[in-house]
Structure P
Amino acid sequence: MHFDTLDNSRSPQTAPLLHPWKSVLLDAECGGQWVVAGDVDGDGEAEIISAQNVNDADIHYTSAVAAQRLDGSLLWRWGSPNLGRRTWHHDVACQIYDWDGDGCQEVILCTQGELVELDGATGRERRRFPIPEEATDCLVFCDLSGNGHPGDVLVKDRYRNIYAYNQQGDLLWHVHEPGGYKTAHQPLVVDIDNDGRDEIMAGYALLNPDGDVRWVYTSEAVDIGRGHLDCCRVYRPGTKPADVQLVLTCCGANAIVMLNGDGQAIWEITGEHYESVDVGRVLPGSTDPQLVVDIDHVAAAGPVYVFSGEGEHLGRLMTDYARHHVLLDWDLDGLDEIFVGDSCGIYSGQGERIFTLQLPT
């Protein structure tokens, strides 16, 4: 391995502290820990959109939203204040997106039994249309018709059903347990055959734009009947399916797998509860990207592993908890650093903490 580093709460910390550029206290009435950012009012500066959610036995929906400027002032509120919780342990169906392609951002959310579109600048409700009551787990935009703009939308319940709607709110299709397996936490859309229409990695099955099953991942090494697909990312795009490479993690089956666009396994690694995957160039000396993935359900530890595209284990960073991480080229040298949210640490490609984000108290 290129590195094997321990950085937890007992490790001495000498990395420089980075103090916040801005600090925004989230709206107490409608704000929550689910946060997305974007320029919703067209002033050239990002706003903070935060949301609350109602959760009942892992079935959840967006109940309130607050839009705030970077100085903390309120732009608008929507929904039922304090009906839901501010915390979360899952995706919350609330996104910023220019759905109609007019250059202005909307805020789109799934509340109980309905998809709602809000004007980004004012929070005014532009429209809503019915969806199944529990299909409020997340929302993903895609281009199923080949119009050149992702104007269709996918919604789903927690693990069993996925639905596709066009921009007018017409149901295009519904698939129950794609390929006979549970859905992924969030479907991945990718034009696998380069025909201008998106396919959907809905779980262990890749769906065609019309919802038909294109292929199902099968394996003798990975028991995909246990659990569900946790995460899927495009590792390598291509002009034909055989050239595309997809990396996925398997909850319950404890595996990370690389497939080609025809669903054939290139490599499979088992033995850990691999979770979220980032794809980027972390290590010097290679033009190919690496895979950065966290390991969950490890007693008193939060490992982050780095793999090559061929499945070689290149590095390990041991933190206290590593479920939330992202890659960013902090120093603009063309290589990504690893940010781990729980430790507030930015780590080099050698697993060394180079900065710590100082949070306000």
Structure Q
Amino acid sequence: MAKIRVLVIDDSSIARQVITSALQSDGSIEVVGSAPDPYVARDKIISLKPDVLTLDVEMPRMDGVSFLQRLMKHHPMPVVMVSSLTQKGAETTMAALEAGAVEIVAKPVQEKHNLNEITIELIDKVKSAAQARVKPVSQADIIRKPRPLSSMVATTNKVVAIGASTGGTEALKDVLSRMPANSPGILVVQHMPETFTTAFSARLNALSVINIKEAANNDSLTPGVCLVAPGNKHMLLRRSGARYYVEVKDGPLVCRHRPSVEVMFNSVAKTAGKNAIGVMMTGMGGDGSKAMLNMKNAGASTIAQDEKSCVVFGMPKEAIKLGAVDKITPLDRIPQTILTMV
């Protein structure tokens, strides 16, 4: 099997070395070159023909987002954004995802973080990006704001749990921006580093009529509210009497992820049972597939995004394979399908 050819673009020579070393530790990846800025990268993309780019957000001469916008217009290809764990870096990275990047990873040079875990994440994200179906992104795609669906919600005790990974940031925007104000409470796990989930939640909230925020421990889950699992933490659904709330906690990687869809779905199966709706969206791997089967066995209704509309048809495919899915649905039909199950 051919190795995944990667071009590393970063203005820091130390970062280029660390990223290259991390990726080369996996036998299925070959770093074919590196570049200190987008102008050098442009020539190397033509000469080296990489499968995937890793791209620093902040660089001299041309920033990563401007370069990405030009790249996606003329030469669409899978790009993994590598960003520092700062609020500014997170907000810029959100713009990069809108411009067509398929993955985000934290820069593996910050001492407070476990380098081994970040290496695992970097390798996984590059492998995932290599499978991604990338299409040109138009300015119209970036600025359009979908209208929410008219309300069909009959009860208030339902819980919707959504898991996503590669391609999920834009897919979640499409789904959540169309949910009506009195939607059931919604939980979201999107594989994303800490800090980035704060900016991601704020971006979703600005586009939606429901109230979307990054989850904090003991937050109540009520109709019209969507809680997004914070990066580097697991999120579980709990119940006290009639009140649903979330527990946000540390813990080991589960299915190679933290937050993990598996952890959230299992807690929803246990806590909400038949009052839950599970949704598996675009992403690589099998995180959440076994737990979605547990949800279904507990009486929940379950939905998987269809292959054609997925950036990577991995997580939905694994759930379908296990018999965990009631309905396979195109991305643009997921909001309506959720509302018919409420």
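Throughout, read-outs are computed from the coordinates displayed, never taken from laboratory work. Keep in mind the model is a prediction, meaning the values are calculated, not measured. Cβ atoms are built from the backbone, for glycine too; each structure is taken alone.
For volume of the Cα convex hull per residue in Å³, find whichever of P, Q sits highest and give me its label.
Values: P: 148; Q: 118.
Going through P, Q one by one, volume of the Cα convex hull per residue in Å³ is largest in P.
Tell me which of P, Q gives -10500 when you compute helix-only ellipticity at 222 nm (-39500 (n - 2.57) for each DSSP H run of 4 or more, over all residues; to 500). Walk me through the numbers on the way to the answer.
On the way: P: 0; Q: -10500.
The read-out was computed on structure Q.
Give the label, chosen from P, Q, of the structure having the highest value of distance in nm of label points 7 Å out along Cα→Cβ at positions 182 and 326. Intermediate values should be presented prior to the final figure.
Values: P: 2.7; Q: 2.1.
Looking at the calculated values, the largest one is P.
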